[in-house]
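These are the structures, in structure tokens.
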Structure 1
Amino acid sequence: MAKDTFDDRDNPRFNDRETFMLTVVMRLSDMLDATVGTEQTQDALAMVAGMLASDLCEDLLGKNAGATLDPDQVAIALVDLERRIGGGFSVVSVDEDRIVFHNSRCPFGHRVRGREALCNITAGLFSRVAERNLGRGQTEIAQSIAHGDGHCAVVVRFGPPAR
């Protein structure tokens, strides 16, 4: 007689919705990288980040009575977003032209390692939120969990471009 259901232990990777959705994102990233290459994968993920940033900015502006956020508020909003999705971001510093973040835990979990293209979601999201609120946004991820560094070092520049 056939089983009507399977015990969760039969499929340990798919025990919950979050694990399943993370697996979908990882596999999509892998598939894109294998079929169109790393650069196009990074571009596609940056486009997704832009869409997510638009949604986030709409929410932030609504909560802030339509006013744009200052650098401290942008830093707090980004840390809060990352916390809610499982990241371990904290603010190292905020000054007149940049915000420096440290991250101890990737929202994509340990399986992000070797999938540096996924960092483009964070970079694109941070850049777009800074641009929308502060006039300019350029994100550099100097170290990343995905690269195997054990943490992420992220700098969002919003001041005048360096010469």
Structure 2
Amino acid sequence: MSQADCEPVVVLEEIFPGDTNPYGTAFGGKILALMDRAAGLAASRYAKKLFVTASLDAMDFRVPVRQGQIAKVCAEVVYTSTHTVGVDVTVSAVDKTEWVPRPCARGLFFMVAIDQDGRPLEVPKLRPRTREQKKRWEEAATVHKRMLARRRTV
């Protein structure tokens, strides 16, 4: 696995009138869809497999992305288990006249690799190297354990 496979995926999308509510800000569902796509791309590039979304945890919308702005979505693999890839996804609003990103939203997505019959596949183990990477891995592992426990009670 190359270092490039672990680099964040960046997706840019302009927010048009059809993407917005009456206040001229992007629908939350639009932002979630962009984040989900970016998480899937990051997981797929990392593991060279197809993924589905298993869970979304710790989603926070801080400020809106407005019509005419660019939603800059960054997705980075921060955790793996046997079949699951944890992807930290951030969204920034970028005004086209300044191109300065303003943090807007963040979420932790858990993606499961599956075969053509929908059965889970193993994924390569992520080996965090830096102190920051290890911290993010531990945080995601805690959330993943909580997600699995919650799933058992539903």
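The numbers here are math on the coordinates, done by the rules we state, and not lab data. Please read all numbers here as calculations on a predicted model, not as lab measurements. Cβ atoms are built from the backbone, for glycine too; each structure is taken alone.
Of structures 1, 2, which gives 1.5 when distance in nm of label points 7 Å out along Cα→Cβ at positions 23 and 71 is computed from the coordinates? Structure of origin is 2. Structures 1, 2 were shown, and mean count of other Cβ atoms within 10 Å over residues 63-70 at 12.1 was computed from 1.
Here mean count of other Cβ atoms within 10 Å over residues 95-102 has been calculated and equals 10.6, so which of 1, 2 was it run on?
Matching structure: 2.
For the read-out helix-only ellipticity at 222 nm (-39500 (n - 2.57) for each DSSP H run of 4 or more, over all residues; to 500), a value of -9500 was computed from one structure; give its label from 1, 2. Label of the source structure: 2.
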